[in-house]
Structure P
Amino acid sequence: MHKLYDFMEARERLSTITVKTKLLHSDVFSDECGNDVYIKPENLQITGSFKVRGAYNKIAKLTEEEKARGVIAASAGNHAQGVALA
C-alpha cells in the first residue's frame, strides 16, 4: 500500500523534469455537469502526456545494477516517450 511519503518522494523526483501545470476551470464542462469542473492539461508536459511521470519515477528508483541491465518498454506511444526521456 502506498503511503503519503511515497507520493511526496515521487513529487520531488519529478520536480526537475515535469512542467507544473495549473488547473483550468472549464465553463463548458461545468455548465454541462452543473458543477465546477477543472482540467489539468498534462498535454503540456515535454512528452505531451502524463505518462512521463510513472516511467521516470520508476526508472529513477532503480538501483545502478538494475539500470545497467536496461529497461524494456512495450509501447508505441506516450509511455515509450516517457521511458525514453527517463
Structure Q
Amino acid sequence: MPDARDAARRAADALSELIRHHLEGVSAVCRSKDGGWIVDVDVLEVARIPDTTSLLATYQVELDPAGDLVQYRRTARYRRGAQDQ
C-alpha cells in the first residue's frame, strides 16, 4: 500500500500518460473510503503569452489501495492569473 507521497507520484504519472499535458503539481492528497487515494493534480492545458493568461486545470485522480488508477476527471479549469474562488 503506497503512502501519500507515493500516491501523489503515481497519480501524477498515470494522469500524465493519459492526457499528455505538462504537470504543474499536486494540490491535494487524501484517503478514499475504500483505503485508496484521491489526488488532485494541476496541469497546464493551454500555454499563452503572457503566462498569466495560460489555462490550467485540476484533475481528480482516484487510486485503489494498491496504488493503481481507478478513474480520473477534470474538476476545474482556470486562468493562471485568476484569484482563488
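No lab work stands behind these numbers, since they all come straight from the coordinates. Keep in mind the model is a prediction, meaning the values are calculated, not measured.
Can you say which of P, Q returns 13.1 when Kirkwood radius over Cα pairs in Å is computed?
It must be structure Q, since only it matches.
Given -13500 as the derived value for helix-only ellipticity at 222 nm (-39500 (n - 2.57) for each DSSP H run of 4 or more, over all residues; to 500), which of the supplied structures P, Q does it correspond to?
P
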